[in-house]
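Student: There are structures below to look over.
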Structure P
Amino acid sequence: MKAMILAAGKGERLRPLTLHTPKPLVRAGGVPLIEYHLRALKMAGFREVVINHAWLGQQIEDYLGDGQRLGLNIQYSPEGEPLETGGGIFRALPRLDDEPFLVVNGDIWTDCDFTALNASLNGAPIKGLAHLVLVDNPLHHPDGDFALVGGEVRDDATLPRLTYSGIAVLHPRLFAGCAHGAFKLAPLLREAMANGQVTGEHFTGRWVDVGTHERLAEVEQILAVQP
């Protein structure tokens, strides 16, 4: 099973840090954000990783290289102009084969253990087209995104909702009928939910959407006190 890290964002709200440094290489605890993901993926048994990039993307390639330093094999999917989440994944599909793959947003920090999501280890492919990891609603997103009912994810505003963590297992068939270009992932997920094709789980560990200086400082505080 392969993994993909979404690393094409420009990081506007983290300026001036991201004026000359791509967001995934912004450091927390002295370590680039993307490296926390890569270490976690290695520990969870992943070996093949695809990383998309756009803004200052060559710096990401120069820093990580082919991934051998981290015990991984890294391929890149350069975009030039960002293709948004859906378009970026669709462009990278030829590098991800025909089986379900793990996708992780590059601008989050989490202590989520990816092992249970690795079908290569536990032989449990997803049921349907997507499996989403949901978290409690953070202060900056109090209304959440989706409801989780008996392991099924629903787009139902009448139910209590959780927030999509940016961690998911996706089947390439989710992108059937898509064309190259910029498009969002959420509409594809909502269509699949309407057809009962999206499962999910509630992660209650540590998770931060590192989109602002304040949230980057929050990660720094977590790292400063953890053993």
Structure Q
Amino acid sequence: MKAMILAAGRGERMRPLTDLTPKPLLAVGGKPLIVWHLERLARAGLREVVINHAHLGLQIESALGDGARWGLSIAYSPEPEGALETAGGIANALPLLGHDEPFLVINGDIWCDWDLAQAAKVLGPDDLAYLVLVPNPPHHPQGDFSLRGREVGADATADGGARSCTFSGIGVYRRQVFADIRRGQPAKLAPLLRAAMAQQRVGGELHGGRWVDVGTPQRLAELDAELRAELRGELRSL
């Protein structure tokens, strides 16, 4: 299975930090956000990675290179800055993501301890997508979708045994989800997912571990402090 890290966002809410540094290269716990993803992908045995980029994208290529230092092979999918949005960026990278097999996509601006090794086995035979969901955080109390069993629904209202949840930014997709998007065409992801949900073809799970949407300088600083404190604790225990 191939993996894609979404790294093309401008990071407006992170300014001025992102004026000179692309958001995925902002550091937490002593290393760039995107490196945490690369290390987890390598541990999970996913070796082929595609990274899209736009804003200051050449910095990302210069910092990560071909991925060999992590035992990975990285291919890049450059985009015009701010043009393609999430689904458009994925569709633009499809030629790099294989032919018929599903692929994993991770938002570059999150930190999450979900076991990426599960990605190769979560899709059901009729699923077009599988989403990792998390409890609604304080900054997004309304949620994105609902979860009943393993079925993800488009209505985020919690009723009838369904739970309102927030999309973590981690998903596994079949190429059919993006079949109607031309390369270079801007497109949002949510409408495509809702169309698949209307067919009851989106599975998912509620992740009970750690997840941070690193969307503001405050959340970046808080996560950095937490990870550095954990590292100091680990060093003291040696």
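Student: Among the shown structures P, Q, from which was the value 0.75 of FRET efficiency 1/(1 + (r/R0)^6) of positions 81 and 209 (r between Cβ atoms, R0 = 41 Å, to 0.05) calculated?
Tutor: Q
Student: If distance in nm of label points 7 Å out along Cα→Cβ at positions 33 and 201 is calculated from each of P, Q, which structure is the one that comes out at 2.4?
Tutor: Value 2.4 for distance in nm of label points 7 Å out along Cα→Cβ at positions 33 and 201 corresponds to P out of P, Q.
Student: Matching task: 1.18 is the computed value of Cα Rg over 2.2 N^0.38 Å, for residues 129-192 alone. Pick the structure from P, Q.
Tutor: Working through the options, I get structure P.
None of the figures in this text is laboratory data; all of them are computed from the coordinates on show. Since the model is a prediction, treat every value here as computed from it, not as a measurement. Cβ atoms are built from the backbone, for glycine too; each structure is taken alone.
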